[in-house]
Each structure stands twice: as structure tokens, then as C-alpha cells.
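Novice: Just below sit the structures, each encoded as C-alpha cells.
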Structure P
């Protein structure tokens, strides 16, 4: 396990978001990204997308909706890494995976693409 202080982890998560291609980043709409230590239910999740994917939004289904939420689970991500380089790569992969859900891409398709 490679641990960094929460502030550093959040910094790396922000860098991962900033590394998204500009056209993709511009399309991300009404999403907040947060970092938690681990999921409340103890699941071995690295990240979690909660919200209404862009492909399912409509004028009625998304009026006054709260922002979608991407949660990164620091302890679970860190447990897969033994140095900062691995941590950076895993955070980026997790961010891309969860942003893909925001765009309506399923876990099955992400596995096919190598992002699961």
C-alpha cells in the first residue's frame, strides 16, 4: 500500500481530471468529485458514480437535480499501489472509469476497453 496525505491525493485527483482531453472535459456537466477513505459498506470499490448519466438526462428528468457525484476511495486505490507513479496511474484510471459512467458507458463496455 502506498499512502499519501489526503491533500496530496486530492491534488492528484484534480490533476487526473485536468488531464482529460479538452473536448471531453467540456462535456462533463454538473459533477462534483470527492475523496473518501473507503466505502461505507466495505465494498472493494475504487470509485463510485452516482447521478443521472448524460444519456438519460432530459428536461423533465434533470430539472433542479443535485450535481452528480464521483467518489474516489483513497484507501482502496492506495492498497493497489506501491509508489506514487502507480498511485497517479490508478487515480487517473479510476477517474476515467467514473467519468465514463457519467457519459453513460457501462461497466461491460469499460471492461472491453480495458478501463475496468
Structure Q
């Protein structure tokens, strides 16, 4: 499934937006989970639960950073917390990790085209 092809029409359904991370904290009793509060340029901020804690031992370094988020995923409960999106990141087999982020100073809520 890793290389499953999708059509351009399927891809167009994905709402990718710039998000400004407002808060970031480790979820107690988990190894990998962080709870992020994110500004996606909407009237209210969103909560996103992500398994990136191993890469950010001090989650406060994420506060104020911009990253790319999938904004139209169905919300789901993860360890008792509702996740209202997904942060986009990449990792390599040798342990390198990077959040996907805009290279220019674009406002939170800017959508991928």
C-alpha cells in the first residue's frame, strides 16, 4: 500500500494548510505523543495529537513554529484526546526527522494549491 496511486481528483480533496503551533505538551503516560494547539487561520484553534515526542524532548521548542497540516481529516480520539488534523513530517531510516514547513513567512491558514 506504500506506493498506492491516487488520482489527482483524490489528491485535490486533501486540505493542506500552514499552521502556527501555539502550545505543545507531552501527553502523560505515553512515549511518543504530543498535544499541539494550532492556529490554522480559522476562528478557533485546533488540537492535534501527534506521535513526534521522541524528536522533541522539550516540546516547547515547537511553540511559534509554522508547519504544514492536513486540515480535513475526520477527528479521532487518541489516548482520550481528540485530534483535529495531522502535522506533516518526514523521517529517514537512519533517524533524521523534519517537519514540513513553509520556506517563506506566509500566514497561518494559507492553503496549499
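Novice: Given a value of 1.5 for distance in nm of label points 7 Å out along Cα→Cβ at positions 9 and 33, calculated from one of P, Q, which structure does it belong to?
Specialist: On the way: P: 1.5; Q: 3.7.
Of the options listed, only P reproduces it.
Novice: Thinking of P, Q, which structure, once relative contact order in percent (Cα under 8 Å, 6 or more apart) is computed, gives back 35?
Specialist: P
Novice: Tell me which of P, Q gives -500 when you compute helix-only ellipticity at 222 nm (-39500 (n - 2.57) for each DSSP H run of 4 or more, over all residues; to 500). Let's see the in-between values first.
Specialist: Numbers: P: -12500; Q: -500.
It traces back to Q.
Novice: Between P, Q, which one scores greatest on distance in nm of label points 7 Å out along Cα→Cβ at positions 17 and 97? Numbers along the way, then the final one.
Specialist: Numbers: P: 1.9; Q: 2.5.
That would be structure Q.
Read-outs: derived from the displayed coordinates by stated rules, not from any lab. Predicted model only: the values in this text are computed from it and were never measured. Cβ atoms are built from the backbone, for glycine too; each structure is taken alone.
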